[in-house]
Structure I
Amino acid sequence: MTTPWPKEELQKIAATDDLHIAPLRDDGVTHGTPTWIWSVVVDDDLFVRAYNGVESRWYQAALRQHAGRITAAGTTVDVGFDPVHDDGLQARIDAAYRDKYRSSPYLASMVGARARAATMRVAPRPTTA
């Protein structure tokens with residue numbers, strides 16, 4: 001289960017280029033090694049892609065566990081992961097990557113079929129009291 005991003009927090013994450021992702025390991029408790037990754041915001045949702053596609057270890061862990069943690073903009077958030085399969089949404093995510101990372105030599109790979117197939121929506125998980 002996930003919740004919407006607080007607007008101010010999402011704006012800070014959108015503005016940074018320093019997001020680290022750590023899906024849960026197979027034990028469902030331990031977080032994996034944080035991996036630096038590109039992120040974009042579309043329609044008030046946060047999205048990430050695996051540069052190496054669906055075979056990426058972090059992507060496979062996120063797909064299995066649907067949970068983990070991100071660190072960005074000076075904050076750490078427990079999150080859920082959901083794969084994205086909607087072509088219309090993928091096109092808008094491509095556009096966001098092109099806008100945010102337009103000067104990077106890696107951009108073509110991040111909007112290519114391999115990375116596109118490994119797109120995840122990232123949303124905060126509710127905290128338990």
Structure II
Amino acid sequence: MTSWSPQDLRTIAENEDLYVSPFREDGVTYGTPTQVWSLVVRGDVYVRAANGPDSRWYQAALRQQAGRIRVAGAEHEVTFEPARRELDDLIDAAYEKKYPGSSAVPIMQGDGPKSATVKISPR
């Protein structure tokens with residue numbers, strides 16, 4: 001497994017929006033890009049599905065385990081995996097720090113989105 005470069009992590013941390021495109025069922029075609037809020041926690045990249053585990057992109061990400069992301073105009077080939085639940089509090093705090101005052105932060109810290117947290121790694 002490869003890791004993110006310091007520059008990639010900085011870009012992800014400094015940009016409010018990231019687009020995920022898990023592969024479709026054929027494992028070759030990328031899905032429609034979906035805008036998500038990304039976080040960098042302990043050198044790894046995480047996102048949550050605002051609509052919880054029923055989110056289509058989340059289901060595709062777990063099923064296909066790969067795809068790509070776009071952030072700040074750059075595309076990266078990635079893998080998707082469920083995040084470790086013991087990081088929930090750190091991820092919650094990262095949402096508060098990166099998106100201070102947003103009314104969406106409490107939503108992203110709710111049980112549904114929390115249960116649909118994905119770690120994104122370069123491939």
Structure III
Amino acid sequence: MGRDCIRLSGIVIYGSHGVIEAERAIERPFQVDVELRADLSAAGAADDLKATVDYAAVCALVRRANEAGPYHLLEAFAERIAKNLLGELHISEVTVKVRKPHPPVGMFVEAAEVEITRAAGERAE
């Protein structure tokens with residue numbers, strides 16, 4: 001298998017994630033990027049959606065992870081997204097980035113971001 005991948009960037013989802021109670025009181029936007037590793041050769045040859053990863057399914061799994069929250073940490077949110085994607089899609093590896101625009105840290109920060117990579121068959125500690 002080559003280094004085939006599918007990327008979905010800038011998925012915007014609203015959630016009440018955060019450590020501070022005020023963050024959890026009102027939904028705010030979070031941005032999610034996913035990079036999915038899979039063998040895309042059959043899809044390229046057949047031009048058939050059934051042979052690849054459906055983008056709508058990816059978004060539905062991100063939504064499911066969001067609805068399983070709220071999470072205190074971006075790390076936990078990213079972990080749940082990765083677990084959902086690896087558990088439901090025919091992929092070998094996933095990289096998940098979760099961004100929180102303007103986190104309340106006492107000064108202006110454009111965004112806080114967490115990036116994790118998980119492979120099929122890995123066990124969470």
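None of the figures in this text is laboratory data; all of them are computed from the coordinates on show. Only a predicted model underlies this, so the values are computations on that prediction, with no experimental measurement involved. Cβ atoms are built from the backbone, for glycine too; each structure is taken alone.
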Name the one structure among I, II, III that Rg and Dmax of the Cα atoms in Å of 13.6, 45 was derived from.
-> I
If distance in nm of label points 7 Å out along Cα→Cβ at positions 35 and 107 is computed to be 2.9, which of I, II, III is the source?
-> III
